[in-house]
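Just so you know, all these numbers are worked out from the coordinates, no wet-lab data involved. Predicted, not measured: the structure shown is a model, and the values here were computed from it. Cβ atoms are built from the backbone, for glycine too; each structure is taken alone.
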Structure P
Amino acid sequence: MLIYVVEDDTSILKLIEYSLKSKGYDVKCFENGNDFFNELESKEPDIVLLDIMLPDIDGIEILNKLKENPATKNTWVMMITAKTTEYDIISALDKGADDYIKKPFSVMELLSRVGAIARRAKIQDKGENILEFNDIVIDNLKRTVTIDGEHVNFTFKEYELLKYLILNKDIVISREKLLTYIWGYDYEGETRTVDMHIKLLRDKLKDKRKYIKTIRGVGYMLSSKD
């Protein structure tokens, strides 16, 4: 699995490179966004570890470019950040980041989070191309959703959330599990992030919103059963 690391702090960059290579990952490192994009033209990585505060291009801008490019929009991205406010974190995640890690971090935490993303990437690679549930159809290759034959636009997180619910239909899923799988991190005390996205998802599902059941005190379940 190929991982690109974009980090302007040389000591942190070398620590990440050594740690990931010790676990058998193929790693390429970049100290600025321009070098990263130049290499991206030659080969696309499986995962990008991306610092937010870079000398040339802001990490959020790089994230936006990755998600806007059809060739890289599905690339898994973990933000490396010293910005730890709730707004900064949720903003990055809602723009398509799959996880984040706060500075300073331990090597064990880094490897754990990268390993979680790697497992999720393998699961997705083995997933079905077309998923259906009561006239809700997901095309996993085109990353599109149609409801009763009509195309509906979903954000990156909304799409991943709907897909995960369909893959686990008739199964109760806790908010914590949804956070871990969709956002890729433990966000203790902030499970309202899930509730907010479920509300947005229900709004777009319209009359099919009834299929997302709230399991009080636990989480949610997608089911056509009463």
Structure Q
Amino acid sequence: MAYSGDVTPGGPPAVRELDRLTITKVSVGPMDNNAYLLRCRSTGEQLLIDAANEAPRLLELIGDDGLRTVVTTHQHMDHWVGLAEVVARTGARALVHADDAAGLPIETQTLTDGDIVSVGDCALEVIHLKGHTPGSVALLYRDPEGIPHLFTGDSLFPGGVGNTDQDPERFAALIDDVEHKLFDRLPDETWFYPGHGRDSTLGAQRPQLPEWRARGW
């Protein structure tokens, strides 16, 4: 079955097989958060993006092959409810941007803009997107045999950037980072995977950038 990225709380995961990486997307409740399990196809090493909730379900998804790393995209609680249990059960290292580390329930290692996080033989670039929270990050996988894949947390969705609580300074910071660090750097075919809801491509969203900036959210 072709990957669509459409998942619902309690429903089956959506699986996307790339040449070197398998991406498994699942929605967990009660806030319909997306969690993404990445698996290196040559080594079997696994990385989880956002242990958002339903730790037993995430642990079942991880399976017997273990988990090397959990990356939390930002400090908001709905993205880390399952973190402590997942880390305790798997021994995975927990990573978050330094500016959001104080908001998490366990001790973590910290990330900065431009860091590389490995999952087996695959490399993920850390992109700091300030605004939704001080330390929000996206993770970029540049597939050597295909299109770029971008995991955006709550900083970019189909239809707009993440919530900045009607704060003009935070919105300006986020729209600037999203435009310059994502849209200006990456091609239209870049597929992005947000923290909630459906996926999209940068090309599908690019024409809306002026509208987002003008409306202020």
Structure R
Amino acid sequence: MYQELRDRLHTESEQGYRNFHMNLVPGIENILGVRMPTLRKLAKELAKNDWRSYLKEAPEDYYEEVLLKGLVIGLSKCSLEEKLNDIADFVPKINNWAVCDSFCNSLKFTNKHMPEMLAFIEPYLSSEEEFEVRFAVVMLLSFYIESNHIDHVLSLLNQVKHQGYYVKMAVAWALSICYIKFPEKTTPWLKTNQLDDFTHNKALQKITESLRIDQQTKGWIRSLKR
């Protein structure tokens, strides 16, 4: 079964897309070049069958094979406890931003279990592993930048101290979304946050790149640069 799945991935791969994707994910060499719509289709097929055996037994030699497991976890029908166990098993396998962000985006069930998921992801914010921290930050920006959680999200982001580049970029991205959605909440925080200068300035840059911010406000945002 798993060899057939791998053969299918090879058949669906495109050399041009592989080269393009490798440029987006520096340092990751085991990419076949299978497009996301195809992976989502495969994940849906797998999730309808014995997905538990698939998660335990299927190989993970290629980038797409790892990502495919993450997508299946997002689609699997099971208890919250089992889902969280599968996520906990998967997070240490994340070694690049693309798998991280695609995996987070697939965890739509979070919308039905907001308190439980928040309690689950918060410990990852203090992890020593770069992509474990990014996982938590991307989960926050994907599901928790809304009225009931914005204050807590800003507080949590202010506490992230990991020096990894992909953590800092995720925090900056999250802060830009906070400002765009909740400028009145985020404005005072931009003046007093404890972020390092790189992350702070990158957040300002991302805010000014938004088409939803007027030119006068962009000028003020730039004045906060360190």
Problem set entry | distance in nm of label points 7 Å out along Cα→Cβ at positions 21 and 165 - highest-scoring structure of P, Q, R | P
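Tell me which structure, out of P, Q, R, gives 14.4, 42 once Rg and Dmax of the Cα atoms in Å, for residues 45-172 alone is calculated. Provide the component values of the computation, followed by the final result.
Working: P: 16.0, 49; Q: 14.6, 47; R: 14.4, 42.
Working through the options, I get structure R.
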Exercise. Out of P, Q, R, which structure matches -12000 when helix-only ellipticity at 222 nm (-39500 (n - 2.57) for each DSSP H run of 4 or more, over all residues; to 500) is calculated?
Worked result: P
